[in-house]
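Trainee: These are the structures, in structure tokens.
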Structure P
Amino acid sequence: MSAILAASCVKLLYLPSYRSTDFEVHRNWLAVTSNSSISKWYVEDTSPWTLDYPPFFAWFELILSKAAFFFDPDMLIIENLDYSSDKTILFQRLSVIVTDIIFAVGAWRCSLNLKHLKLSNVGGVSKDTVTFLLLMSNFGLFVIDQIHFQYNGFLFGVLLLSISCLMEESFLLGGFWFAVLLNLKHIYVYVAPAYFIYLLRSYCFTSRSKSIALRNFSPVRLSRLGALVIFVFCLSFGPFIHQIEQVVSRLFPFKRGLCHAYWAPNFWAGYNMADKILSIVLKHFGYLDSSFKVASMTGGLVQDIEHAVLPSVPPLATFLLTFASMVPAMVKLWLSPYSFVDFLRCLTMCGWCSFLFGWHVHEKAILIVIIPLALLAVVSKQEAKYFLLLSITGHFSLFPLLFTNQEIFSKIFLFIFSSVLSIKLIKQVHKVDVLTTAEKLYVLLATPVFVYSEWLHAFLGFQDRMPFLPLLLYSLYSAAGVISTAVRFYSFILYQ
């Protein structure tokens, strides 16, 4: 409880901090859901920030709007674009802090349920306390929700509630909470394959044997699970069935392009950079027309782009590559019935593969990997190493989200505090320094990347000629850590 209160007090200090366009996005959704009929929610387009989350999140916004009315009714007027009165800011900031209680509850339940994994403590260190603190001190959740502005803490809280139920082998309840989560934010489809395999193998098959015999398959259990999931989706999408195409087009806008405006540190960042380098070299030697704009890939715009040299990538190709990369982890899970640790590993890897190869991946999606990996950090020294490397490099990649000068020292302090605390907690559990000298040197390389991107780039006068270079440096540096750690983690779990 003291950790929750301390975190809430720190969050209150950031009420007047920088706000991204997501602040207006959610204010608009409050207005749309409170002042439009249900049939208008997914067609209302007064604001460019139209509703593009699943229906359960729309209902969540409607519930929030009932409380918002008592703070400032004007925030609920659809035509009040970019409205941000002091009371509006206070309400929306407080709404994030209050709904973060769901995350705290989910983290607490998961940490308590570690006893079901039968992990041995080292030197009397409480692994449940360490896990809880690793989750609660997450740098990424803090800066994205409390400063940048979103409700990821609430959403990850639902994910942790689902995971905690599966830790107790309450399969139907765990499946229920995950179905609810998918209808709150569809990005969690990234980890749906792990849920599908685990629930099918561990719940629908009644034997714990690795052999698959039809006599051990329970159609009744499959029916219960299927009926539960179908019920949740019908409850969510039922009121919109007459306009389902419109809803789907809002949820999956494939015309936004392969990459986000700021390249997430994934495989496509390297692919884009390789294409750019090749185009420059080929243009220099006369293989490309001199009028070709080699900077088109680094304009920082959300758009559907064409590669110059390498094949352009359609959405279907990213889907197939993502799914194919998940298959080994899913096979491993299928062959490990009732192994919850293998489920967590598969869930983490599914989120990682989606982040590395998915279409139009946001840099914030790295949290879908970091959060479950925190649960594995107490399982083994190797997984503790991978958690530290990913949390440090993944969280560092979020720095460009806070680009105003007044946030610089805040993000430095919060990042260092979160990283050092994680290192100390993990060392308490495993009794050794899990990072090698080479890994520490890589982590320290973040310092010159930060110094150049935040200060030297502008000081040297390059902001007009190469405005996208700082973002590029953040992305490519972080991608090296994210990709290499993914390969090492994948190799580790396949041979366990």
Structure Q
Amino acid sequence: MTTVITNQDPATGAASRRRLAAVFTVTSLGAFMSSLDLSIVNVAFPALARSFPGDSRATLAWVITGYAIVFGALMVSGGRAADRFGRRPVFFAGIAMFCLGSALCAAAPALPVLVAGRAVQAIGTALLVPSSLGLLLEEFPAGSRSLAVSLWSGVGGLAVATGPSLGAALIQAAGWRAAFYVNLPVGLATWAWGRGVLPRRPPPAADVAGTDYPGVLLSAVCLAGLVFGVSEGPGWGWGDGWVVAAFLLAAVTGTAFVRRCHGHAAPVLDLRLFRHRSFSVANAAMVLYAMAFFAMLLGNILFLTGPLHYTVLRAGLAVTPAPLIVAAICGPAGHWARSAGFRTVLACGFAVFAASFCWLIAEAGRHEAYLTGWLPGMVGCGIGIGLTYPVLGAAAVTALPPSRFAVGSAVVQTARQVGGAIGVAVLVAILGSAGGGGNPPVEAFRVLWGCCAAMSAAALGLSLLLGPSDAGNSGT
């Protein structure tokens, strides 16, 4: 009689669990750092407007959109670099670049230097995020990957949750520069811990082709032209020569980028990834989701500090319930997706997200009662985001082969940044490009929330294209 041992030795199992926990914590710190920066910069926007009163809202928005453009243009290249050179060294390179950019932002004497520092931060994040998720996914078995991605995203949600209140407190106490200095201790801690925790593995991909730098440039110019045209069109006029030229530039470079991706041996964007239905649908929905999400993040802060006349600290506390809810339900959302499938969870999440904007349109601004006017909308946003963002990431990457995890996750993050850049440009177009200190009327914010609701509804429609077989427990 042959005995088959199915249970792992308890000591070995405990060591394995500790190793997975350590890898998860270190890689999640990377997500935490980049997400914390995102939420803090939005809270810092009113303070930046006061520091640079001569710059219009459209110009100030480049602190956010410039980051998104560079991040979006380089994310796939960052994923390819992780697949080519190894996820561990690329992860540490990303931390170093992000900290360097944070220091440059904190010391910036003028707005152009601040935007340049944000670009350096974006380079670091483009290296950090895909390598972080790639390191995580290669350590977890296939059946647990969607849950790991959801929990990893939940840590990012926790950073977004703490960002508004922490950032507001720092800004009120020490000015907007503190919003960038806070990244340095987190980055150094992640570096120090990761050196002893992250495994050393050979690069997982056989493809050793170099980065397509002309493709990177084409994608960045395309997105910059689109954002510039949408941002400046309302103020300068849609028929203005510079605005028309920006849209034409975006169209020409975008077409050239797609053609180059079709014909290049090592394209910036591997279009073959989109043969996976869940990958294609999830990325398209991510663009729409991110347009609504980024417009909401900045728009809510401007609404609270503008028409409602909240202080920065009070505004930071007022938006905190939504990300707290996101952090709380990301894990359960991953479990639910494993049993019910991506389509069901995403459809519910986008429906709640759209409904929350409808609530804000109907109630916010009509009276200043926080509990009855503002809080229900924040609760709805938190539930909607918690059910959609982590599940979108899982829906996109779990169907890919292990060698494509890093580049696949990079495409997902690129879709998020592209949508985010367009969303902020739409916000600027709706709220106007008046001087940074001007307060748009309440009606302008209602129009903005209406656009966000429409984007959420469109993302819901896309999520229904996922088939019942596209379940959250898939993996290769």
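Trainee: I have 0.75 for FRET efficiency 1/(1 + (r/R0)^6) of positions 51 and 139 (r between Cβ atoms, R0 = 35 Å, to 0.05), calculated from one of the structures P, Q. Which structure is it?
Mentor: P
Trainee: One of P, Q was used to calculate mean count of other Cβ atoms within 10 Å over residues 323-330, giving 22.2; which?
Mentor: Working: P: 17.1; Q: 22.2.
Only one of P, Q returns 22.2 for mean count of other Cβ atoms within 10 Å over residues 323-330, namely Q.
Trainee: For relative contact order in percent (Cα under 8 Å, 6 or more apart), the calculated result is 27, so let me know which of P, Q that is.
Mentor: Q
Trainee: For Cα Rg over 2.2 N^0.38 Å, for residues 27-314 alone, which of P, Q scores largest?
Mentor: P
Trainee: With FRET efficiency 1/(1 + (r/R0)^6) of positions 107 and 259 (r between Cβ atoms, R0 = 35 Å, to 0.05) as the yardstick, tell me which of P, Q scores highest. Don't skip to the end; give the middle numbers.
Mentor: Values: P: 0.65; Q: 0.25.
Sorting by FRET efficiency 1/(1 + (r/R0)^6) of positions 107 and 259 (r between Cβ atoms, R0 = 35 Å, to 0.05) in descending order puts P first.
Trainee: For which of the structures P, Q does the calculation of distance in nm of label points 7 Å out along Cα→Cβ at positions 59 and 355 return 3.0?
Mentor: That value comes from structure P.
Trainee: State the single structure among P, Q that was used to calculate helix-only ellipticity at 222 nm (-39500 (n - 2.57) for each DSSP H run of 4 or more, over all residues; to 500), giving -26500.
Mentor: Of the options listed, only Q reproduces it.
Trainee: Here's another thing I want to ask about it. Where does the value 10, 35, 33, 16, 5, 0 come from, among P, Q, when P(r) over Cα pairs in 10 Å bins from 0, in percent, for residues 275-442 alone is the thing being computed?
Mentor: Derived from Q, not from the others.
Trainee: Suppose you compute volume of the Cα convex hull per residue in Å³ for every structure in P, Q: which one lands on 147?
Mentor: Structure Q accounts for this read-out.
Trainee: Right, here's the next one. Taking distance in nm of label points 7 Å out along Cα→Cβ at positions 171 and 267 from the coordinates of each of P, Q, which one would give 4.0?
Mentor: Q
Values quoted throughout were computed directly from the atomic coordinates according to the rules given, and no laboratory measurement underlies them. Everything quoted here is computed from the prediction, not taken from an experiment. Cβ atoms are built from the backbone, for glycine too; each structure is taken alone.
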